[in-house]
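These are the structures in question, set out in turn.
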Structure I
Amino acid sequence: MNNKAKKLISIVKPGLVLAELTIIFVVVCNIWVYEVTRNATFTKISKVPPREVALVLGTSPKTRGGRANPYFISRMAAAALLYHHYKVKKIIVSGEKSPYYDEPLAMKNFLVKENGVPEEAILMDSKGFSTASSIQRAKSVYKQKNIIIVSQGYHNLRALFYARNIGLNALGYDAQDIESNESFYRNHVREILARVQAVIFYVSGAE
């Protein structure tokens, strides 16, 4: 082996080792989140234990192309099902609000007009800027201890991880996933990385 080859190996090898360690870390974090939360999620309404409140995690009512967002519709349907089957008495719709964008209001309007949930059963949290903040506010602002978190199953795992780590007695009810949507793979890849962040926050004690 000539000197150029040896030099190239010495440059490339640390990068390969770092890449391997990064992949291992990502896998370990995702396994951790999955193992901690997998038994706390439900897909059948008949199996869900009743709680006082459902927390619906926000998403945009429209896709980037301006069409109705199937993830949004699915979450609203799941939340309404919990209410109409007497699994919860109240629904917190938590999401982002700005001068030109209001997720909680869109969620409330859809639940009332399309799913027959009474207005007085819905609480709007307009400062749910992230999954973690929505869950934290359910505890600190709305004084809830026992909640059912509503989102797609891949998202609920991380949400339950956050809830568990702040002492909430939380369950997850999985809204139907949207496998044919163009954002399916992007959402799942992003969630893999978001779980890593959740573990780092937990280990470091960060909010």
Structure II
Amino acid sequence: MIGSSDKIKQVRRLCHQLCFASCVEEKRQGRHVELLRLRPHWSVLKRDEQMASIDRGEKVPFDISLPLPARDEREGSEAGVGLFWERFLCQQCGRCCYTPGAGLYLEKEDFDRIAERVGKKKLKTLCRYDKRLQAWVLRQPCPFYDKEKKGCTIYEIRPLTCTKYPLHPPLPEMPCNLAVDAFCPAARLLAKDTLGWWIICENNWAALLHKLARDQS
């Protein structure tokens, strides 16, 4: 007998496998607006709680799951990532660049590309070498962020991690969904703007649960 928690995980995996392309298109076309009109009570009671939870990211580091499918090994599975970048609007606040932290890991290609611009000797003075990772780590605050101009001075050759930010690896409890760094103001805004998209996910989950129950009976 499958427990309710395991059944929900199974349904979410099935949804990711079967509906990832159609749900992205439904969200792009705004189908959630119609569904919310049919179910005006949906999330109304929890809306303030959800908004407050998202706003915690300004002071408390954590990641937020989004109602968009994460990329997997299948061809064409980047549809969710594509819609994310269509909707995400960087505010150029620089918080991800100048906030003190442990540092930014540089792929070998990152190091070589940036060293070609600024010189290997200078780049090493801006990094620390991590023996465990056997890699250079760019110190934070990022030395390439210009506070006066509010921009990255090596934007076109910035590290790969920077090109993906604020996307983070999916959360363990929601492995099929994209996740973003709640520290990013633009990511928090997008999370709020797309809260209504979850109703499309829930519709898909409910339909799959109904089918599983019918097949088992």
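Read-outs: derived from the displayed coordinates by stated rules, not from any lab. Predicted, not measured: the structure shown is a model, and the values here were computed from it. Cβ atoms are built from the backbone, for glycine too; each structure is taken alone.
Values for this structure:
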read-out	value
FRET efficiency 1/(1 + (r/R0)^6) of positions 119 and 175 (r between Cβ atoms, R0 = 25 Å, to 0.05) - highest-scoring structure of I, II	I
Top of I, II by relative contact order in percent (Cα under 8 Å, 6 or more apart), largest first	II
Identity of the structure behind 1.00 (criterion: FRET efficiency 1/(1 + (r/R0)^6) of positions 39 and 167 (r between Cβ atoms, R0 = 35 Å, to 0.05), calculated), options I, II	I
Test item: helix-only ellipticity at 222 nm (-39500 (n - 2.57) for each DSSP H run of 4 or more, over all residues; to 500) calculated as -14500, pick one of I, II	II
